[in-house]
Structure formats: C-alpha cells, structure tokens
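Scrolling down, you'll hit the structures one after another.
Any read-out appearing in this document is the output of simple, stated calculations on the displayed coordinates, not a laboratory observation. Owing to the predicted nature of the structure, the values given are computational and were not obtained by experimental measurement. Cβ atoms are built from the backbone, for glycine too; each structure is taken alone.
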Structure I
Amino acid sequence: MTEPFVLTSFPDAAPMAGLAGGVLIGLAAALMLLGIGRIAGISGITARAAGISDSGLPRVSAWAFVIGLPLGALVVMLAKGGLPANFASPLYLVVAGLIVGVGTRLGSGCTSGHGVCGMSRFSQRSIVATITFMVTGFATVAAMNALGLEVLP
C-alpha cells in the first residue's frame, strides 16, 4: 500500500501513518486520563512496573501497559507482513538507554508524559521539559553529523 501523500524531500516518510499513530497515542492518553485519572507517561509507568516507584497505576496495570507496547508493534508488523528494521549497534542502544533513563528521572518524566500529556494540559513544567528535549535532540543530531558519526549502520 502506498501513501496518498508523499513528501518529496523525504521519500521514505509515511505522513499518514504518522498522523494515524499520533491520533492513536492522543486517544490512548486521553482515555487513560479521563478513564482512570492517570497520565500516560511511559517512564513513570515503567518505573511503577519495575517496582522503582510506588505511585501511579496499580502495578498489574503498569505491567499490562508496558507489555502492551511491544505487543501492539508486533500486531502491526504481522498485519503488514513484516517491516524492515534497522537498529543502531548494541553499544549505542545501551548507552542511549542509560542516558535517557537518567534524563527521565532527572526531568520527572519523559516525552510521552511531558510532550503528549503535559503539553495538552498547558503545564509550564512540561512545556519547558519538551522544549529541552527537542533542543537537546536537535543539538545531538547536529553534533553527530558534524563529527561524521552515523548512528544507524
């Protein structure tokens, strides 16, 4: 199936799939907030599932949420007949995961909690956090490009 809208500068982009994914993420976050009064912040939910935090969802619900994330991706992959994957080296993934984990603890949340849920509630703390995430991401990509480092093989 081809995309009905093609970005000529980004021939591999799939804007309609991205739009659909964004709508589903927003819907899930809204349902979670309206249904059980909780923010759909992945780092907080993961911390709760791992026993690092005592607040938030009941632990069983946190585990269901964490397990459901890769299962949802698996369902999409199976429905589409497989998707090509291209990952960074295991060293990059481990280092990046540790840096992100420390950052989410220092920033009291992640991009889903601040960027999706906090921004939609006009939380000043979340607006500052999201701007910080974005600027840091832009700077990291610029630095990697300037140094000639390629993240993906």
Structure II
Amino acid sequence: MRFVLQRVKFARVEVQGRAVAAIDQGILVLVGFGQEDEDMPAAGIVLSRMARKLVQVRIFPNESDRLDLSVADVGGQVLAVSQFTLHADCRKGRRPSLHDAAEPQRAARLFDAFAAELEHLIPGRVQTGSFGEEMDVILHNWGPLTLIWDSQTL
C-alpha cells in the first residue's frame, strides 16, 4: 500500500465536470494498492495501522506555528483518492508498467475498507473519489507539505 499525502487548505474531486467529493482544511491522500497487498493475510491490520498513522500524523501548526497537531486535533477532513499508478514501474522504456498494481476488484475492496477505517477514526470527516473513474483532483496544497508512505517500509 502506498500513499502520497498532502496537507491542503481545500481539495475537490470531479468526474466529468461534476464534483463528487470536496473537503476544506485537511489531508488529500492518494492511495495505491499493489499485488503484495492482494495476498497479504494481515491486510486488515495494515489498513488499520496506516489509517491510524494518517489520522495521527502531526503536520498541522499549533499556536506557535510548530507542526504539532494532527488532522484529528484540528477538526480537519480527509479526501482519499484511489491511485493505482503509485505502483508504476518506470525502470525500463518510456511507458510505465502497471503490472505491480493490485487487481481492480481486490483494490476496490481494499480501498473501501481503508475509507471505512478512516470514517471509524474521524466520523463524518472523510470523503472519497470515485474508484475506477477518470478524476480531476483540484487542490490547494498548504505548505507545500507532501509525504510519501509505503506500508512495506513504515
């Protein structure tokens, strides 16, 4: 499982010009699942750990402007967007190979489980893009502050 997370002042997802999700201050997280996640016997444990880590990461400023608060602490929101290309292999040629990405039906189940875990942690403050759709992601990156996480290395 790979994440690209960005602290945002706002973010929105549109499909065919129609807004399907939007948040104000919070975290936009692009989420990709790989083949290693399909057969992982402890997928639920990893999903839960990654969701908790995302909700608890201290990337928001306190009153002294020190990055000391989490999205949960500031009452922020999370917009989760599926992004299978996070598992692209660009080592050879000019076209990225996407063979390492999880099979779409399995990835959809994992993404739904991840979104449900986030919703459990910060109820009413989670939005998602449309899995499998071509989406336009509009955001105002705050910082910029961007982190890349891989469940294999965290």
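Observations on the model:
- Computed -20500 for helix-only ellipticity at 222 nm (-39500 (n - 2.57) for each DSSP H run of 4 or more, over all residues; to 500) - originating structure among I, II: I
- Which entry (I, II) yields the derived value 47, 37, 29 for Cα extents along the principal axes in Å: II
- When relative contact order in percent (Cα under 8 Å, 6 or more apart) is computed for each of I, II, the largest belongs to: II
- Which entry (I, II) yields the derived value 2.8 for distance in nm of label points 7 Å out along Cα→Cβ at positions 88 and 112: II
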